[in-house]
Structure 1
Amino acid sequence: MAGHAIICGGSIGGLFTAAMLRRAGWQATVLERTPVELSGRGAGIVTHDLLNALLVEAGATTRDLGVQVTHRVAFDRAGATCARRALPQTVTSWDRVHSLLRALMPEGSYRAGVTVTGYAERGDAVEVHRGDAPPLRGDLVVAADGFRSAIRAQMLPQVVPRYSGYVVWRALACESDLSQEVRRDLFGQFAMFMPTGTQIVGYPIAGAGNDLREGHRRYNFVWYVPVAQADLDDMLTDGEGVHHPVSIPPPRVRGEVIARMRALAGRSLPPQFLEILERSEPPFFTPIYDHLAPTLASGRVALAGDAACVARPHVGMGVTKAACDAAALARHLDAATVPEALAAYSAERWPEAERAHLTARRLGEMIFEAPPGGPDPDGRDNPNMDVILRSTAVVPADGTLAAQARRNSS
């Protein structure tokens, strides 16, 4: 069957859903709260064969998708290599993937500046509420509006994202601004630093305008840092005293918060990563949250992407998981009525969401696990180094890490 799907959220998950449903014969209207074109501020994405295949299935190209890396390497505090593992991947940017999918949207089907406040099912249809504007009516609503989804808040009000106890600092540096030594050490490979209590992940991505030429690329810096709840409340308060309860816009982060982070970096980071941070664009932070909805569907409403489940970024599955959600949803809608299709979609995708969620949580736990001899500030003796190197930003091959996370929480 086919009909009209209203997709709440114009980020990558929403665009993937729209593309997959259109290819299944559906009309898809995307509603995005932000009034301007979205930007990921250069955020990096590690791709997988599965994601690449789904991009093609959606109608996009994977040509010039990103930068090829061949190995993973771990550095110690002094900047020396302490582990190395072959693992070829393509690393790209949020902006590149979003632009590929955004180009697939027909004129008029992407509506920016629309704030979705809720929904109401009306027999064989569903209405989306848009503040003071008249409701928009369709056959299906897909919540792809992120982990703070207004649709999920109405559908499952008991599901509230929980703070994990640490934040991620992100920064982006232009290749041309870096020393030859750092470019030699970091570009061409996926790099990590993993002492007890913190972790860095870094890799090259394309430059502005998807420029993949050597010397024109950028370096994506990701640093996980523990922060107590009281300290987080302070970090989420801007210079005018306004507290942002979940996350703070990057321009509103106070200078003293960034200064404290830089002081910590100077005391603890390898020289290569310290140079990246010193020569980057203004860094910003995001608290890490957890949530997993107990179901991904109710009636004519489906949850997808981060609205359904947040897997911490260690597993690198946010975009791939959203793409898999979109493909499964389109496949089930092609074979059943909307309520039946959504129930089947939830039954298929929930176990996969749980596995990504738990695997990422286990990888996050490993940041804080010390070797038998005590904390390792130099990053040479991480007891989970091999697991972290081969499992970070990789589609989970089995449920081993998920099972460990489940046991640790019981």
Structure 2
Amino acid sequence: MSQAAFHYQGEDLWVEGVSLAELGATLGTPLYVYSTQALKANFQAYQLALKNQPSLIAYSVKAASNLAILHLLKEEGAGSDIVSGGELKRALQVGVDPQKIVFSGVGKTAEEMIQALKAGILMFNVESAPEMRLLAATARELGKKAPLALRVNPDVDPQTHPYIATGFRESKFGVPIEEALALYQEATADPYLEVVGLDCHIGSQLTSVSPFAAAAERLRALLARLAAVGVNIQLLDVGGGLGINYHGEEIPSPQELVQAFGELLAAYPGLRLILEPGRSIVGQAAVLLIKCLYNKVTPFKRFVITDGAMSDLIRPSLYGSYHEIKPVRAAGRPAAKVNVVGPICESGDFLAQDREIPLVESGEFLAVFGAGAYGFAMSSNYNSRPRPAEALVDGARFRVIRARETLEDLTRGETI
């Protein structure tokens, strides 16, 4: 997916037509910087792949949920894949058509179900029998029919980090595919449930389409069994999961992803395909801009201590994830093996370990690449640190899309 919006112009790193050094000096750091050009290009790659297929691209709001990003993608034609009432509020606030919203997640509450039923969303992706029964009871209280798909677990290996693998039999997500037929029949018999779809999401940061193809075979067999007992499936939601290039990974294109479901779609030409991309839309469309505070050299290790911390980007600490880090000013300088760390009082507070990068001095900026997905969305106030600001660049212009939190914000709502 596109990362071309970030490039060196002379000795300085730019995003589209804006200097990151100027952004850092103007807006301060840590700062998430998103590229409009990259967001649009990544979304349009999915549109191109689906141009001959009845479909819905429901952007996965959890990846990056800023209202400006949701609105930009909505204007491009995106729907929303949500996992909470808060995400539903965000989607509706920017004008996403409720008939382009799918509600996923294993722990939906009755209050969230009421909120979604009143909004008139496209469907609920139901992940357990108790959830399905609560949905039916909630719909009955409102006098409505709840449209649903069952999220089935096909027990395929997505070949990704265990924390973001969701397709195994042991996963908390979905229902075992062997139990789906009976649950669909139960749902069909309930007057307050409307079976409209079949859902499957096997994991995140996938770098091969073979797990998708394996899942497609099992979904096709299940669709045949459902058709045989008169269960009508109109929507096939195959989730998201396509990865991005963090560290030299070869990533399939959206076209290759769609082709992995080609035989299934050919066998059921009336199906509307739903994709839920998140990381592949926004991941490489942003950097986290940070500043070097100190260079600390011990007999055993060299540390670049920055104002960016695990509270700003937790992925390296949580998953051991690799994010490329480059100096914003690329003047010739020696490189050294360093740990890039933050000010949090945890040994696990790092952005890179034993990484060879060009040395920077105090006050210089660094860019952490591939930070758009699950970056700000997973940030926190740990150590009572204000969360970063967010900025969106469009050509030679930029605007702040989330103001930097203040110290006063940290205690808002608290009482003595």
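Among candidates 1, 2, the computation of P(r) over Cα pairs in 10 Å bins from 0, in percent, for residues 244-371 alone that gave 11, 36, 24, 13, 10, 5, 1 used structure 2.
The value 28, 14, 10 for semi-axes √(5λ) of the Cα gyration tensor in Å, for residues 116-211 alone was derived from one model only; which of 1, 2 is it? Don't jump to the answer; show the numbers that get you there.
Working: 1: 44, 20, 11; 2: 28, 14, 10.
Computed on structure 2.
Ranked by mean count of other Cβ atoms within 10 Å over residues 76-83, structures 1, 2 are topped by 2, which has the highest value.
If mean count of other Cβ atoms within 10 Å over residues 28-35 comes out at 24.8 when worked out from the coordinates, which of 1, 2 was used?
Going label by label, the one that fits is 2.
Which of 1, 2 yields 1.9 for distance in nm of label points 7 Å out along Cα→Cβ at positions 12 and 396, as computed? Write out the running numbers ahead of the final one.
Working: 1: 1.9; 2: 1.3.
Clearly, the read-out refers to 1.
Computing helix-only ellipticity at 222 nm (-39500 (n - 2.57) for each DSSP H run of 4 or more, over all residues; to 500) across structures 1, 2 gives -8000 for structure 2. Comparing FRET efficiency 1/(1 + (r/R0)^6) of positions 100 and 356 (r between Cβ atoms, R0 = 25 Å, to 0.05) across structures 1, 2, the highest figure comes from 1.
Using distance in nm of label points 7 Å out along Cα→Cβ at positions 300 and 332, single out the structure from 1, 2 with the greatest value.
Details: 1: 1.7; 2: 3.6.
When distance in nm of label points 7 Å out along Cα→Cβ at positions 300 and 332 is computed for each of 1, 2, structure 2 gives the biggest number.
Which structure, out of 1, 2, was mean projected area of the Cα convex hull in nm² derived from, given a value of 21.8?
Numbers: 1: 19.7; 2: 21.8.
Answer for the origin of the read-out: 2.
Since every read-out is calculated from the coordinates, none of them should be taken as a lab result. Given the structure is predicted, the values throughout are model-derived calculations rather than measurements. Cβ atoms are built from the backbone, for glycine too; each structure is taken alone.
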